[in-house]
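Below: a set of structures, written as structure tokens.
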Structure 1
Amino acid sequence: MKIDRSSFRQYMKILAYVKPYKTKLIFALIASVLATLVWLAVPLGLRELLDAVFDDGDMALLNRVTLILIGLFVVQALLGFWGKYWLDWIGEKIVADLRKKVYEHLHRLSLKFFSNQRLGEITSRLTNDVAAIRDAVTGTLSEGLTQSINLVGSVLLMVYLNWRLSLIIFITVPVITLAVRYFGQMIRKLSRQVQDRLADTTAIAEEALGAVESVKSFARESYEVNRYNSGVNTLFDTARRKVLFSNLFWSTVGVVFMGTMIVIFWYGGTEVLAGRLSAGDLVAFIFFAFNIGRSMGGMARVYTVFSSAVGASERIFGLLDEQPEVKDRPDAVELDRVEGAVSFENVFFQYEKDQPVLQNITFSCKPGDIVALVGPSGAGKTTLLNLIPRFYDLQQGSIRFDGIDISTVTQQSLRNQIAIVPQDIQLFGSTIRENIRYGRLDATDSEVEEAAKFAQAHDFIMEHPDGYDALVGERGIKLSGGQRQRVAIARAILKEPAILLLDEATSSLDSESEAAVQAALNHLMKRCTTFVIAHRLSTIKNATTILVMDNGRISEQGTHQELLDQDGIYKRYYDLQFFEKAFSIDEKSG
């Protein structure tokens, strides 16, 4: 059972999480070791018991030895209980600590990390892999120590009882060791593969259930079931091979060991008949032989659990080693409430090297201005919006709020100034009230309802039997697209931001709802600086500044009328949309 250095280093990382509970660990290990030592004394007690009956015929000695054995069993059981209880307690506590640490770390990572990862795989790391690490503490540390003591103690006592008989058991040890080494490597490899297949299967389920509307709209239920079934079948095949090798290993060890026991029983019997060994010695010897077999099996289990835990810890610690691309500077300060002046100065940005997305973006706006972004898909509009809350860092240039470079302030204080209403609304599977209150966690119920009224959401909320306590379902599936957007707008209103980012915020509303929500947004926009992406140019006529973007650059800039007068790209967009609208009206009337 060879353990390489990298595996040992990984295991030491796991044990670092035991440090806060080292007192309990020491107590648990002492109890476990004492329980093992007591267990080693049991065969010697049995020897005395049998010899008292068969050799001496001493009834008083028989009674004393019996009482002593009962006492040993009780003490061993109590020590074993406390040792196991505290080890399990420590294991569960470490799992809780790790899960909290990993989850907290995930929230510190930048958006780029999540764009390159499957959510199901991350969830699997947080659940299955962390649970495997628990077994490294509860299953290897204590059992490895106690089984080693049991093994060494049994060997020494066997040699003490009869060294010739001991040679038989020693012949089998190399055979079992080779079996452990061969099968252990295979089991370790397959254990890691099982964890990977489990993560893949979890990711498939997470993706499909998270996009259940799309699945049903395209009638792809059978496709998703087949995709998941294929993943489960792959997982089963890997797990089947792991089970196969595990059982082959235990069967091999069992055959070798039981064959050895038969030889010991036969040879020991001849020693007893020859008068070189007492019946008590033979029973004690057989008991120790079983101890050795149990210890060898225990050590093999320790190696298997250790291997699985090391594989899982590599993934967990790999996740913890991930560093956020966007970090607060060591000297970052808290950003106080800003007025809302925003400026971009020679901003360059790219997601991947040598693939520029934004180039030389320069503009500024005053508090209370409305800045509209228009242009074709892929022009960089959403990316520009994502730079304002510093979801990504710039390659060049700066963004300033009231003259303060946003890279010099903490991310949390920066984002506390901003509210975002995206096109793809993300609601939590709780109540409407809790979703709106997410904008300001200390808001009262009356403030929540006031925000809902401004967002034209109050009426449809009150139509529900549970009102504001109605559950919205996973990702808000129980609400229509327009209702979800109004809840999101209410959430933004409640936050009372200095800067508001709207990405097609009214795209899912019908004409009547859009007019009502637009009125609510106008009320909110009077109190903050607003950046809005809109494909329908009729909704941004009143914007203070319109930025026309093309291939990551600002190609035109001005008010609605100024851009029409320039007779450029914006004028062509406007004429095209006006023509499409007129054509649509003619079709309906015709």
Structure 2
Amino acid sequence: MASFPLETIRHSVSHVMACAVQELFPETKFDIGPSTADGFYYDFDMEARLSPEDLEKIETVMARIASEDHAFEYFELTREEAEKLLGEKGQQYKLERLKDIPSGEKISFYKSGGFTDLCRGPHVEKTSQVGAFKLLSVAGSYFRGKEDNPMLQRIYGTAFPSKKELDAYLKQLEEAKKRDHRKLGRELDLFSSADQVGPGLILWHPKGAFIRNTFETFWKEEHYKNGYELVNTPHIGRSDLWHTSGHLDFYKDAMYSPMDIDGNDYFVKPMNCPFHIQIYKTKLRSYRELPLRWAELGTVYRYEKSGVLHGLLRVRGFTQDDAHIICTPEQIESEISEVLQFSLSMWKAFGFKDVKPYLATRPEKSVGEESRWTQALESLRKAVEKAGLECEVDEGGGAFYGPKIDLKVRDAIGREWQTTTIQFDFNLPERFDMTYIGEDGQKHRPYMVHRALLGSIERFFGILVEHYAGAFPVWLCPEQLRILPITEKQHDAACAYLKALKSKGIRAEMDLRSETVGSRIKDARNDRIPYIAVIGEREASVGTAAIRSRREGQIGELDSWGLAEKIVSDIDNKI
């Protein structure tokens, strides 16, 4: 079989799927069917409401079409010919998409079997080359993503060159379902949301809040160790601030409506950076004060459409682990290297060791002097090289105001997550006229770097839940040990054991319910408790407990001192 790029295979499968849908539901109107990072989809307008059984039927017809070895035939039409063809077929969505093609550009179609599609391609040569595929789900999708447009049905699927690769991906999906942070969040009583509060706004339950506080405390301690100062800023700011920053010009659709306070418009903040700049501008700065490294766990609010909200991973109110580095041009290379090393050490502490950087370069439309872009890109590149990492370059993928490094971490089941961003900004220092007095006694423009290390606390927590499947490292667990006396006769011994462990700082609880010890062990395991201590008649007589470790299984009898020593070691080593 000829070798084709994965996105080409997936886009070709979307055409095979559309062909099957057309055969089963002849009156269907078609929109678009692109490949995606994980597979493909196609949007349809049809009277029938698709069910899982329908997906199975479509898949069966797709397999037949693939085996019939139809060629993907390319042809071009004039605009008038294309309008006539699509009009005769009653494909109004395709006619709308035709209008998106600029005048003078070629208008191309692909035909395979009985299906003809307005498409720029590319495709495999024949339907037999589409590899192994699977339809996954169906969901609603507004035409062009606008809520006042018709609702279409979107079929999602995936495809790979071989069945072995497809099977591995489907196995990963099944594991991902078990690890879904929304499901585990309910089961472990970590967090929730409520309609009366509002979608995309998270309620942290005691256990979830404890874990959050634990890693936020660690975050703060590590920032102090790495030369950062912590700041705090308000949740709202006057409209003047957001006009100066440019948010009201470029970001207003994502900002919540203003509130009138004393005759002035105030907006809930979508970002922290303008506030940090205001702190900088409270006095004249000297090169001797730089670099300044200011960090904040700052809660921000951004409007996201309800259709894209997803547990903790996509919310409307979230806390950024934000930091801004303000420095001289001479300091920028070492600062970038420091922040990258800091990021890598933090991810390692949380158990993520597979980290990959992506370097996004200058886009066509941008601000800032060419020399600054060149220096910034070189600083980012050198930092990656110094860290011994291989970097993928995203040509033109930087923001208009500066280049950036994005870090992606791979979790326990092989999924990649976008996390840390190290982002240069040549825009805000200009807009806010940020300066410092240099060694020459003249005013100079500082460099400014935005840095979100974990990304957002909410999203990071969701990733953490799924990475560990709810079985958090010992140092993060709200309950590190559960003590189970076998009968009432061992209650006093269990209480003494509990008191001794708590005096050593261990987060321990006792289960005195009348259920069998086997049932209580099962509950403790379902609650992902790292250590279980069972105390029977013999253990009570000698002051020990039979210890079961979540990680190691049965590890024998230990007195309270021995167990405390083991748990403290786990905590210190971030086991």
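Computed from the coordinates by the stated procedures, all read-outs in this text should not be read as laboratory data. Model, not experiment: these values are computed from the prediction. Cβ atoms are built from the backbone, for glycine too; each structure is taken alone.
Points worth noting:
- When mean count of other Cβ atoms within 10 Å over residues 16-23 is calculated for each of structures 1, 2, structure 2 comes out greatest.
- helix-only ellipticity at 222 nm (-39500 (n - 2.57) for each DSSP H run of 4 or more, over all residues; to 500) from the coordinates reads -21500; which among 1, 2: 1
- Computing Kirkwood radius over Cα pairs in Å across structures 1, 2 gives 27.9 for structure 2.
- Ranking 1, 2 by distance in nm of label points 7 Å out along Cα→Cβ at positions 48 and 208, the structure that comes out highest: 1
- Mean projected area of the Cα convex hull in nm², for residues 32-175 alone derived as 9.9 - corresponding label from 1, 2: 2
- Origin of the value 14, where relative contact order in percent (Cα under 8 Å, 6 or more apart) was derived from one of 1, 2: 1
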